[in-house]
Structure 1
């Protein structure tokens with residue numbers, strides 16, 4: 001396993017199952033964690049140890065991202081961003097549900113872009129900055145009833161290539 005001692009990992013979607021599992025793995029590798037989620041991650045942070053912190057963030061709100069990510073960077077530094085938060089509203093392409101489409105894109109595509117942009121000065125300052133965007137097979141293979149989800153994850157895959 002890679003040694004992440006003295007590195008801070010900003011993990012979005014930390015309250016979910018995948019986020020919690022990733023948090024445990026990063027702690028085992030020696031990382032400090034900034035656990036970011038709209039749900040409460042305070043207990044998770046406390047259980048992982050005193051060097052880890054919980055941050056409430058609404059990733060559907062660009063202003064909240066603009067305020068919270070720099071605060072995390074100022075308080076902890078940011079060496080690695082894991083854009084793990086995701087929204088899996090599924091519906092067929094022929095069903096027009098603009099609200100669900102917009103919610104899906106806000107969390108799955110816009111938020112990773114804004115989080116990375118807000119974290120960039122801290123990633124650059126660290127000299128070892130990394131951005132990891134969690135995509136999905138649905139971004140490369142058409143899956144029935146995954147119109148918005150698949151399109152958002154395909155966009156995230158392309159965004160990741162552009163960011164590289």
Structure 2
């Protein structure tokens with residue numbers, strides 16, 4: 001898939017098999033964005049995108065990590081990768097760590113749920129996440145759906161190191 005259009009699900013060629021699942025989760029959860037992100041040394045890069053916010057998050061687009069810069073607010077996905085564990089932020093505007101983060105300020109997306117994805121060696125290589133513009137909780141079933149998608153992405157990545165782009 002290429003040349004993403006507004007409100008059009010898009011992925012790297014290697015993630016094409018999960019495009020429908022991304023779209024389904026966006027619709028079922030009613031969120032603005034479902035993303036698969038690739039972690040690089042200094043940035044998080046979009047590898048898959050679905051939902052209304054595809055106009056903001058296009059495949060290949062990147063957000064700069066805060067890293068050790070204490071003057072910057074960390075990216076949600078950066079924290080998931082760094083800690084190798086899921087992250088839930090009900091409303092970043094009320095969160096000491098994430099208030100004023102890039103997704104909140106630029107796109108109005110202050111609600112986040114993300115899980116890490118690993119390669120075949122077990123290394124964290126990215127995230128699967130959802131973002132929304134309403135402060136909300138996620139049910140156990142919704143969290144399970146996101147983890148299931150992460151598992152699908154991990155299976156693809158374990159067979160194809162280039163699947164995330």
Structure 3
């Protein structure tokens with residue numbers, strides 16, 4: 001956590017159209033335009049992360065740790081990581097548009113999350129979503145969690161994919 005001073009500095013550096021999301025009371029599971037989310041993310045990367053994009057992975061995990069128990073409260077009590085990941089499309093639609101998200105479970109302890117019909121900034125693909133998937137697996141009982149970004153539109157692939165492994 002960076003604290004109030006960092007939040008103030010990020011807000012001051014953020015364009016007015018997106019700044020309101022930082023100044024208003026936070027709303028869990030709120031969707032807002034991708035351009036505004038990217039504007040906020042860019043200022044967080046510049047101001048709070050000193051330009052280190054890799055910090056977006058734990059940041060994405062932190063976001064998921066706050067939001068996912070709200071969305072999937074019952075699923076986390078009853079489900080396994082595979083069960084929760086299969087429902088990822090619901091959470092995806094809460095935050096991101098356009099596109100879709102799907103999960104394919106390959107075997108116990110291994111699944112692939114795919115996002116299609118959308119391209120997001122590279123930092124979000126490589127780090128933010130990977131952190132989010134990692135947290136979803138961990139929160140639903142997965143241990144020794146590893147998430148790899150195995151395909152990316154930015155690298156010429158047809159879609160973005162993340163492979164999660166856990167025990």
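The value -0.44, -0.59, -1.10, -1.24 for log10 I(q)/I(0) by the Debye sum over Cα atoms at q = 0.12, 0.14, 0.20, 0.22 Å⁻¹, for residues 16-103 alone was derived from one model only; which of 1, 2, 3 is it? Present the calculation step by step, with values, prior to reporting the outcome.
Working: 1: -0.44, -0.57, -0.97, -1.12; 2: -0.38, -0.52, -1.05, -1.23; 3: -0.44, -0.59, -1.10, -1.24.
Label of the originating structure: 3.
For distance in nm of label points 7 Å out along Cα→Cβ at positions 96 and 152, find whichever of 1, 2, 3 sits highest and give me its label.
Values: 1: 2.1; 2: 3.8; 3: 1.3.
Once distance in nm of label points 7 Å out along Cα→Cβ at positions 96 and 152 is worked out for each structure, 2 has the highest.
Just so you know, all these numbers are worked out from the coordinates, no wet-lab data involved. Being a predicted model, the structure only gives us computed values, none of them experimental. Cβ atoms are built from the backbone, for glycine too; each structure is taken alone.
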